[in-house]
1. To test your reading of the models, identify which of P, Q gives 30 for relative contact order in percent (Cα under 8 Å, 6 or more apart) when calculated.
2. A value of 0.40 was derived for FRET efficiency 1/(1 + (r/R0)^6) of positions 20 and 44 (r between Cβ atoms, R0 = 30 Å, to 0.05); which structure in P, Q was it taken from?
3. Could you tell me which structure in P, Q was used to calculate FRET efficiency 1/(1 + (r/R0)^6) of positions 12 and 60 (r between Cβ atoms, R0 = 25 Å, to 0.05) as 0.80?
4. Given a value of 0.9 for distance in nm of label points 7 Å out along Cα→Cβ at positions 84 and 100, point me to the structure among P, Q it was derived from.
5. When P(r) over Cα pairs in 5 Å bins from 0, in percent, for residues 28-91 alone is calculated, the result is 4, 22, 31, 24, 13, 6, 2, 0; to which of the structures P, Q does this value belong?
6. Quick check on the output: -1000 is helix-only ellipticity at 222 nm (-39500 (n - 2.57) for each DSSP H run of 4 or more, over all residues; to 500), derived from one of P, Q. Which one produced it?
7. One of P, Q was used to compute Kirkwood radius over Cα pairs in Å, and the answer was 14.3. Which one was it?
Structure P
Amino acid sequence: MGDYQSASALDRDRLREITSNDEELMREIVTELIDDTSRHITLLESAVCEGDSQKCMRLAHYSKGACANVGANSVAAVLSQIENTARSGDLSTCRDSLMALAREIDRLKSQAVEV
């Protein structure tokens, strides 16, 4: 579907850099990121169902930035696709991308266990 498939789910070097290699803080940040992004899937689904491309675009943009900041690359890549697709008004493609987003969050969860 896109660039996210080749992106790592979690850039541990980036995460170590922003946490000064504090393992407890790394776990805390990744756990909160997963929880927050999972909540945003529900909000994104609602925006798509409501036909609100602007809301969908804003939500995807917010989550994309949070994910990119901590190195959740593949999730950020899917969110970028959703943001760009919502910008063009193609909400049916956004709906399909939400399934990819859920898969990438699951992949992030499995890699986060190793943090």
Structure Q
Amino acid sequence: MPDASPIAIALNAAERAPDAETAATLMRHGSMRLLYYAPKGSDVQKPHRQDELYIVANGRGTFFCGGRSAEFSTGDVLFAAAGTEHHFEDLSADFGTWVVFYGPEGGEH
């Protein structure tokens, strides 16, 4: 039976997802989940059980992860290992990012 998951998702469709502000799940395969995240105001996320990549689709800000910080803008890629405290600050009004969770719970070693 063919997989019913989409093979492509347009950025403008992700931006219109009803729960993009809290992270809309758009695609799944095995351990991988693709979400679109566009928080407004503050970012109050908690550490996650899987490793994750953020691919910044729009905007800029500062990413805090594991006691370090990095400024970022559109097109940049950010990484947070499973279980690591992380969040975004100083976000531009147009900020939105693809989020890819992958691998086993507890992260890859």
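All of the numbers you see were taken from the coordinates with simple rules; none came from a lab. Every value quoted in this text rests on a predicted model; they were computed, and no experiment measured them. Cβ atoms are built from the backbone, for glycine too; each structure is taken alone.
1. Source structure: Q.
2. Source structure: P.
3. On the way: P: 0.55; Q: 0.80.
Among P, Q, the structure yielding 0.80 for FRET efficiency 1/(1 + (r/R0)^6) of positions 12 and 60 (r between Cβ atoms, R0 = 25 Å, to 0.05) is Q.
4. The value was obtained from structure P.
5. P
6. Values: P: -27000; Q: -1000.
Computing helix-only ellipticity at 222 nm (-39500 (n - 2.57) for each DSSP H run of 4 or more, over all residues; to 500) on every structure in P, Q gives -1000 only for Q.
7. On the way: P: 13.9; Q: 14.3.
Value 14.3 for Kirkwood radius over Cα pairs in Å corresponds to Q out of P, Q.
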